[in-house]
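Q: Presented below are the structures under discussion, each in the form of structure tokens.
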Structure I
Amino acid sequence: MAFEPDDLFGETAIQAAVAALTERNQHHLADMNEVEQSDAVEHWRELAMTVLTAARTATGPVSGEGQGGGRAAIVLEDAGGDEITVHASFYPQLEDLGDGEVAATPAQATALELLEQLAGEDDDEEPAG
């Protein structure tokens with residue numbers, strides 16, 4: 001069975017990454033209560049997903065490489081109940097041009113627009129005050 005880059009998003013890969021972070025930080029866990037331990041593991045899961053998303057985005061040749069080609073990956077993960085966690089990664093990394101502007105490929109610019117729309121929907125749901 002061949003490895004596919006999308007395997008990085010599988011639960012097995014995520015659990016392995018969290019287990020590695022848990023082992024690496026075992027000395028910190030020992031000093032925490034149950035709630036703090038749970039929060040730490042959730043933080044490490046988010047960190048693992050961010051790293052795996054970046055790794056997946058950078059995997060394989062970029063279409064149009066050398067001609068300004070790029071990639072953007074957006075991963076939506078269930079976070080319990082109606083909540084979701086959004087992870088985004090860009091390859092190559094976005095270049096900050098200052099004044100809130102970034103240099104991005106067409107795929108990356110589209111991903112940024114989608115992320116802005118997602119963030120805008122959250123703002124619309126909050127009561128006006």
Structure II
Amino acid sequence: MPHFEIHASDVDQAKAFYTGLFGWSFAPMPGGEEIDYHLIEGDDIGPDQQLSGGLMRRMDETPQSGSPIRGGTMTFEVADCDDRYAWALAHGGAEALPPQEFPGIGRCAYVEDGAGNVVGMITPAKGDN
């Protein structure tokens with residue numbers, strides 16, 4: 001099963017950011033208490049899905065905002081890229097790539113999540129789901 005992880009110095013802030021941005025929920029992982037590890041659940045993510053995810057306390061310093069990509073990027077499908085981009089900027093996120101149209105692909109944007117990670121969102125072009 002594919003799995004992704006998000007690292008954050010402030011786990012509670014990151015949970016609030018991703019809950020608001022994508023509607024995710026988080027459950028503490030048994031055995032992961034020492035690193036404040038939480039399993040992510042949401043549309044298409046979780047124990048009964050093809051993709052799983054986790055959020056954990058960052059083990060080193062948070063990368064400086066605006067620096068080059070500091071790890072892999074994750075891009076998630078959303079109904080309205082511009083709406084989610086605006087929400088992210090209003091709730092602690094920072095611009096990484098403003099919404100842009102990619103012909104035949106869809107409308108895509110990237111934001112920094114306030115914890116040193118870059119996350120993408122895409123609204124697929126009509127007929128490309």
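Every number in this text was worked out from the coordinates using simple rules, so none of it is lab data. What you see is a predicted model; the values in this text were computed from it and never measured. Cβ atoms are built from the backbone, for glycine too; each structure is taken alone.
Q: Using the calculated result 54, 50, 30 for Cα extents along the principal axes in Å, pick out the matching structure from I, II.
A: I
Q: Of the structures labelled I, II, which one yields -5000 when helix-only ellipticity at 222 nm (-39500 (n - 2.57) for each DSSP H run of 4 or more, over all residues; to 500) is computed from its coordinates?
A: Matching structure: II.
Q: Which of the displayed structures (I, II) returns the greatest value of distance in nm of label points 7 Å out along Cα→Cβ at positions 10 and 98 on calculation?
A: Greatest value across I, II: structure I.
Q: Continuing with the same structure: Ranked on distance in nm of label points 7 Å out along Cα→Cβ at positions 34 and 106, which label among I, II comes first with the largest value?
A: Once distance in nm of label points 7 Å out along Cα→Cβ at positions 34 and 106 is tallied for I, II, the winner is I.
Q: A value of 24 was derived for relative contact order in percent (Cα under 8 Å, 6 or more apart); which structure in I, II was it taken from?
A: Comparing all candidates, it corresponds to II.
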